[in-house]
Structure P
Amino acid sequence: MYFESHAHYDDEKFDENRDILIEETHRSGVDTIINIGSDMESSLRSMELAEKYPYIYAAVGVHPHDVKDMTDEDIERLREWARYEKTVAIGEIGLDHHYDLSPRDLQRYWFERQLKLAYEADLPVVIHSREATLETFEIIEASPVRRGVIHAFSGGVDFARKYIDMGFYIGVGGVVTFKNGKKLAEVVANIPIERILIETDSPYLSPEPLRGTVNNSQNLKYIVNKISEIKQIPSETIAKVTAENAKVVFCL
């Protein structure tokens, strides 16, 4: 029923019950999960999870927090991993000017390098952008990449439409259920359901009424129900269409 487009089941928060939780999640109606890499180690673990579970696929890439340690050798390893049959995207990559855990010049440099890698590998991208809406957009616009998802979208309706016009999809997660999530709710109301992917970002960003707990993909239903409420479309239709959208993005 549900397609989880962004989760981190390799995260240490799942160390105690990872296998049990993944299997329960699949039985609950989450048909497909994209496990997203955030650095070299987590990208490798994403591929290991994809190898273990037929319904998990991997994205490999280095998050802006961690590009300060990136090397040319890492790009070549990612290039090799991009050829793995269950690697379906490069990500998550992008810019984060909220924490600035990596210098901004390095964030830009490695973002551009990983976009180039995605284009050469003919894979979509999973984009992280925090407090860098315009710069992220301009870097992507200047690249040849035109397929992927803007994860945890935090821009306004205008930028959502610009991304959609370029060929991208908008990732909608637990924030849409928050009381202070009105900006994202407005975006959801004003873009076509055919351009939305649902995501939990597990173990982070649990939706209401579970905010503050360890998130997992079984909570996609809260996101789907909120989108249903906003767009006045049945929840079953939201789940079906967003799953079809994700299959298009990730070529599954």
Structure Q
Amino acid sequence: MKAVIIDDEAASRLTLRNYLTQYCPEIELLEEAEDIKKGKEIIKRHNPQLVFLDIEMPFGNAFDLLDQYDNVPFETIFVTAFSNYAIQAINLSSCSYLLKPVDIDELIDAVNKAKESISQQSSFKTASILLENLSIENKQLKKIVLPTMEGFDVVQLKDIIHCQANDNLTDFHLKDGNKKTVCKTLKFFEEALSDFDFLRVHKSHLININFVESYHKGKVGDIKMSNGNSIPLSTKKKDLFIKKFSL
């Protein structure tokens, strides 16, 4: 895979270059740049399949660079020193990211994911969903990429009623009555959706609070969702759930 690195920190570029050489021999590293202007130039010059892209740089950030493309023509692995910055948006779009200092196993996993996407020759680019989400202010209109056994689905958050743990998978119950089994844990989605009106109410259940129809007290509380499903409310989550409705 032809690749470039765009990162303003020379030490970070050196570390990533050495790791790629030692642990990812399938990567052909073509050139590096320290800001988005030079980054755009080396992308145009080399037409890489993969770009390692630092999020925060002088004279613009990673999203400013990606926004210059009508359709992002490469796979992107974001690199950031900030554990909270834009991570939720990145997780919604199923883009790959690495936290500095870069973990070797996580780097290998991200490269393998990029390789698989490129080998499938899919015109779908998760970066496009990421940019679209960043431009939308209404939380429930944002989209999430759901990796399934058959490929992936893209749905709006407003169409998700609740999610249920299924071993290391997650079942998404949608407004149209469909159920999607997704290849990530419920804990992942609890973190990814925590700022988007979703609440973990039980060890096995994550709900979109916009679809709550009623709540009945009891030793184990019972939450009735708009699709008719009853969701148990654990004692530990009761106060947080009630607070969401300002009761």
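Worth pointing out:
- Structure (P, Q) behind the derived value 47, 41, 32 of Cα extents along the principal axes in Å: P
- Parent structure of the calculated result 2.5, given that distance in nm of label points 7 Å out along Cα→Cβ at positions 112 and 160 is the read-out and P, Q the choices: Q
- Origin of the value 2.8, where distance in nm of label points 7 Å out along Cα→Cβ at positions 8 and 184 was derived from one of P, Q: Q
- Answer label among P, Q for the case where mean count of other Cβ atoms within 10 Å over residues 32-39, calculated from the coordinates, equals 18.9: Q
- Parent structure of the calculated result 18, given that relative contact order in percent (Cα under 8 Å, 6 or more apart) is the read-out and P, Q the choices: P
- Identity of the structure behind -9000 (criterion: helix-only ellipticity at 222 nm (-39500 (n - 2.57) for each DSSP H run of 4 or more, over all residues; to 500), calculated), options P, Q: Q
- Origin of the value 33, 20, 10, where Cα extents along the principal axes in Å, for residues 48-87 alone was derived from one of P, Q: P
Where a number appears in this text, it was derived from the coordinates with a stated rule and is not lab data. Predicted model only: the values in this text are computed from it and were never measured. Cβ atoms are built from the backbone, for glycine too; each structure is taken alone.
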